[in-house]
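What follows draws every value from the coordinates through simple rules; no lab data is involved. Being a predicted model, the structure only gives us computed values, none of them experimental. Cβ atoms are built from the backbone, for glycine too; each structure is taken alone.
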Structure 1
């Protein structure tokens, strides 16, 4: 996602600029997800045997969480334009806060004492990470006007707020999924596929026209659009690097949704928490290595990176405390608390339709 945003190629009227296309990334995400529908026809990873054909009502209902996903994913990618990918990944941990709040309001769920402690530590961690993200300098040459405009304190704060706002929307998606999909007996892959199909349709019918008529910096016949789909495809078909990156992204989205579903259904809450922490640290580690090797992309290590590291450790710790995997000596745990995380929709980062 981050590499795609930093590539450049000639677009509309041969204007060379970055492929910072959040709406394009969203339609590629849904395009990758819709293939899950066809994979479901020949593979049953849940091993639940033959099921009756899904009713039309269930297929239509899948459009609701897909709409949440469209809005959240696009807003999240806008945020990624302005901040480092490691900060982006860690700020996504804010979803647990919004999930808990929304579950209290709409699902009338009781949040236990240790969960509140986990949420509190999560808030402290996210503040530390956001502060570090503001002061960590961007990697590479920042002399050109386009790069300078994207590395100011104001734009970094805006990018962080976009990512946090997107997690509020995705928390709403999870609550909605739990409410409307609990009685739907559809294979998980089929649900992912239908969310991809609906998302792809909504992108073409609603999102792309909106982005085109909305004023912005993308070259377009209107003098500037938030995102010009003609410009996006012009760059795509005139740059082999962008085309390959987009193809890899589509494959990654499909694989992520399939394997994420398998992890969610086959593993424990503690394993999902460890896996999520490993994913975040791996992303950060790769970006640091690429920068150290003077690659075209990456992140620098500086004194503010230590604050980010402490924030990440606290963020991981908060996940273990919230999920009940790490028990605090001064908190009384009920006998059933150990089982609760397994059925908690807010553990981990895997929700249907999220890339």
Structure 2
């Protein structure tokens, strides 16, 4: 069971980045880790935005000052390797030779008694990677299954909040208007009743898919997507609430879009003048390659198995081929697919594939 206060703090940190260290510290304690970090790395490590718990923040500052992100083989590999669909132990993911020559680890953190990492990263547009890590104590380096499960339970929340923080360049949100502009995507803030309180000019560019509704609200023109959206808005403050990223399939020559619903909690509630929900819209790119399983997991709250199946389908595999790749029965694959249909608001495999192929535009 996810601690509701923790998910509240995760979404709060999306808009108030100085709260990330406290969130990361909580996750580190829950997994018997030494420290935690959150980074957005761009241009193959040549640029970096980051935050960390107090124990390793000075080390991160030293790494940045020395320009070591861009010389790290481990960082470079994250821009080319297939991202994982869940939190993983680094020794189970990266080639041994990369880990053995990682001087950021050997020279910077090992003297602090830190060994390996539990990590989860997502490839973002504009050649960026979003990375969450838990630094492991040397004396209890390999994480337990419970440690990984604990992090995976909050992974969709971390992914969605982290994607928003990356959009804001890990800068503190200031006011409703300035923050909506800073997001650089169509966005609006709403009350739990569904009433729109403010929006940015870009929100008008999707007015053909998000139409005005009664009492100052909005509705999605796609019926099944609208049902998911209205449920997400009404229950946005529940940690165990419904899917918070709702896709709208392509129609009439327009690309598919994804509508993200983020709760505005604690300090974020005050920043947005008492609004309860942020609605942000991203547009899919036509003919884009298939998305990674990790991005699908983060956007649509898919399980690791559902995300792997969806990623295979988006890459052009048949359901039978996708099932064989995962080593599961076709009946199990069909059951996974039914859950994916429900979570993405789609009804046909071709419709799902068309949608998923453009999701990496967030």
Exercise. Compute relative contact order in percent (Cα under 8 Å, 6 or more apart) for each of 1, 2 and report the one that scores greatest.
Key: 1
Quiz item: Thinking only about distance in nm of label points 7 Å out along Cα→Cβ at positions 236 and 332, which of 1, 2 has the largest value?
Solution: 1
Practice problem: State the single structure among 1, 2 that was used to calculate distance in nm of label points 7 Å out along Cα→Cβ at positions 68 and 324, giving 4.6. | Solution: 2
Quiz item: With distance in nm of label points 7 Å out along Cα→Cβ at positions 180 and 308 derived from the coordinates and found to be 4.3, which of 1, 2 does the value describe?
Solution: 2
Quiz item: Where does the value -11500 come from, among 1, 2, when helix-only ellipticity at 222 nm (-39500 (n - 2.57) for each DSSP H run of 4 or more, over all residues; to 500) is the thing being computed?
Solution: 2
